[in-house]
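FYI, it's all coordinate maths here, none of it is from the lab. Since the structure is predicted, the reported quantities are computational estimates derived from the model, not experimental observations. Cβ atoms are built from the backbone, for glycine too; each structure is taken alone.
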Structure 1
Amino acid sequence: MGNTIEGRSEKIFKWVNIVLLVVIGFSALYPLVYILSASVSLPSAVETGEVVLLPKGFNLESYKEALKTPNLWVAYGNTLYYTVVGTIVNMAFTTLGAYVLSRKNMPFLKAITLFVLVTMWLKPGIIPMYLNFRDLGLINSRWSIVLGFAISTFNLIILRTFFSSIPESLDEAARIDGANHFTIFRKIYLPLSKSALATITMFYAVSRWNGYFWSMVLLQDDSKIPLQVLLKKLIVEQSTGGEEAVLITPDALSSPQTIIFAIIMISIIPMLIAYPYIQRFFKEGVMIGSVKG
């Protein structure tokens, strides 16, 4: 009798999980599907709310017009630059910092770790950060984006915990052979941490690619802004009436709104392509880095 009740409870728990995962998955995918459908639909169908899931009146005119958007490719190039260079800087600082914090015999390790953690708990706020950038002469500089956000404490702690799980015997054997810290870091820790490194790299790359707030605040020249800031400007211009003079007829193949949807899809294509190749590292990388404290 007890086994029957337990088996029934497990089935109920399993089906509840399945339903919740389906609902969460649909909630996450629906905006993407809607934007894709709206970007290839007739503008009149989008304006009247006919597009709910599947496109109405399939055409690619919005994409053709989107590719003609002024500064689109400049902004796209800037986004690639901030993502690639910024992620490299992120990983350089994070891996070196994580290695140092994983050294159990380092003097004042607990105090230094606590000092690092405080930066995650206590944020200075937008205005003090802006004043700091200003005093450093980084306003309207690409380096404000690349170096100003060179490390995430959360990612640092994850990688530090992962490094701490590597057997100390490997470290001791390397030291007996005369290896210094840099050699141990480069030849032992990095090769053994590929899953964690791939996970953290993806976290940084997605954050860099989608980041827009500080780019909008710190960068003033259109030649330096990333794609997300350009997209935000287009949305604001459309919502404030800058494009209201455009007459949307039933035969129109594109409109400011569908063009924005097309730009959104163009902006997320690289992440959609890269994520499946990195996703297989996520579970192993994050779980191993979160087991041992």
Structure 2
Amino acid sequence: MPAVSEAVLVTGCSSGIGRATAERLAARGHTVYATARRVEALSDLAARGCRTLALDVCDEASMRAAVDEVVAREGAVGVLVNNAGYSQSGALESLAMEDVRRQFETNVFGLLRLSQLCLPGMRDQGWGRVVNVSSMGGRLVFPGGGAYHATKYAVEALSDALRFEVAGFGVAVTVVEPGLIRTAFGDAATGAIPEAAGPYASFNRAVSDATAGAYRGPMARLAAPPEAVAKAIESAIGKPRPRIVVGASAHVMLTQRKLVGDRVWDRMMRLQFPRPGA
């Protein structure tokens, strides 16, 4: 009987969680394929024992080529870590639809399509792991983050359905839900907020300031390093669970959201964000 491939394919490895995950898994003896849109951004990971590939989760041909390369070398992608993603913030009415579509292409459709491409090999060998990096933002919503939160809610729903659908084939699906993580994620999120004048201009500025403050202000003390998420992903490979919450901020906020109703949550949000039109 052919050996089972446990080769790991990780998306979004140019920085942050993806980079930390590739480093950790490679250091612990896993065969790791670290990917990013620009393979030259992964040269240091190659030096750390990772195999590197170009992979754009918004491009069908790129995804197929990366998966085919791993299958040719290893027989199958044994572990898929869907980490690539970013935040498009701003009041929903102020967002360009092309930006919203790009957000879903990256955070949702790419994740699902890459899973579809990897699952046949996992099913054939009777073993596999799919680890989807979601967020505490997949279970609660902050004003100005509607598009991003919608993608993470979608990741949660897709993961719950997929977990049931593939379990009988020996494939486990885990959602990892980080809170605040000390990466450049916050800078990217604030940089994507629309600056155009209009009824939401002051609100979008407040969202930008609040996002920056969460990563640089007092809340930053609750932020976890990307290595904490990498550790959770490693745990999901060895001992899969439906969900793993990562970081003190995620535990605090998710507990708080669970305990309060919608009206109380809205009042809490009004203390942190100006209400447009008010």
Structure 3
Amino acid sequence: MVSFAQRMRLRPIRSLVQTDALDEETRTELWNVVLVTYRTMSQREMSYQPVGNLTSAMWAWEFKKPRDEEPGEQKVWSLVKTQVLTGEWFDALDIIEAYVGYLERFCTWHSENLVAQTVKAFNGVFESYMVGYRFIEQKIVPLDNDADAEAVTSAIEAAGDFSGARGHLQRAADLLADRKNPDYANSIKESVSAVEAVVRKVTKEGTLGAGLKKLKDAGVTIHSALEGAWSKMYGWTSDAQGIRHAAVEATEADQAIAKYMLVTCSAFVTYLIESGRKAELV
């Protein structure tokens, strides 16, 4: 949200997306999310064990320290704070991602709701401070805006009964989320495979073209230009010279195209599922 001072041009409006750095304000807000959700969890847990398990996990698995040398809770969370506020930007995101995973694993008090609220809070900070990343479930993925993140998240949720498609989308996001060794080529392949899996499940057809024809025969209206665009995109990845046949070198598949394919294929998956249900094919 643009503040009064920004509207009056007394303070500059953010215009650059943060992708390989995090400024001080952003780091502070991210730490505040950690602190507030951790305190909420600590206050509402009926026993100390889940809190202690989470603290021990951070000490042993994130800071790689011996368990028998674990200091008090306050010391461990002081280390977390330091990493978020002053560590390398990728280390800050790593510790935040780990924190969300441990919340889900160890905190038994309404953990699903707590994790969802925490993810929403982090994504809110990313959006407000123009950070080029978003949580997709419990992974931080290089997506620039909430609309893209919502497209992927909605597709994963919609594919709940389509385990193959859901798995492909999650895998595509995981490969894109790996900040040390991202695999863009295979992320693209997984995104397209998600579409393929839904086509097979909804229409019982093995190819996109045959599947779209079956949807049209069942009464689903598909604009010819949109159908042509989908078919060309699918052909780009699947024909003899396509990325799924390793004809395209991995170096030619960059983050931008992998992000585009994940978001586009996610939206397509949601469309296919909704259309299939309307046509009573599933």
Quick check: 13.1 is what I get for mean count of other Cβ atoms within 10 Å over residues 132-139, calculated from one of 1, 2, 3. Which structure matches?
1
Of the structures 1, 2, 3, report the one carrying the highest value of relative contact order in percent (Cα under 8 Å, 6 or more apart).
1
Here Cα Rg over 2.2 N^0.38 Å has been calculated and equals 1.01, so which of 1, 2, 3 was it run on?
2
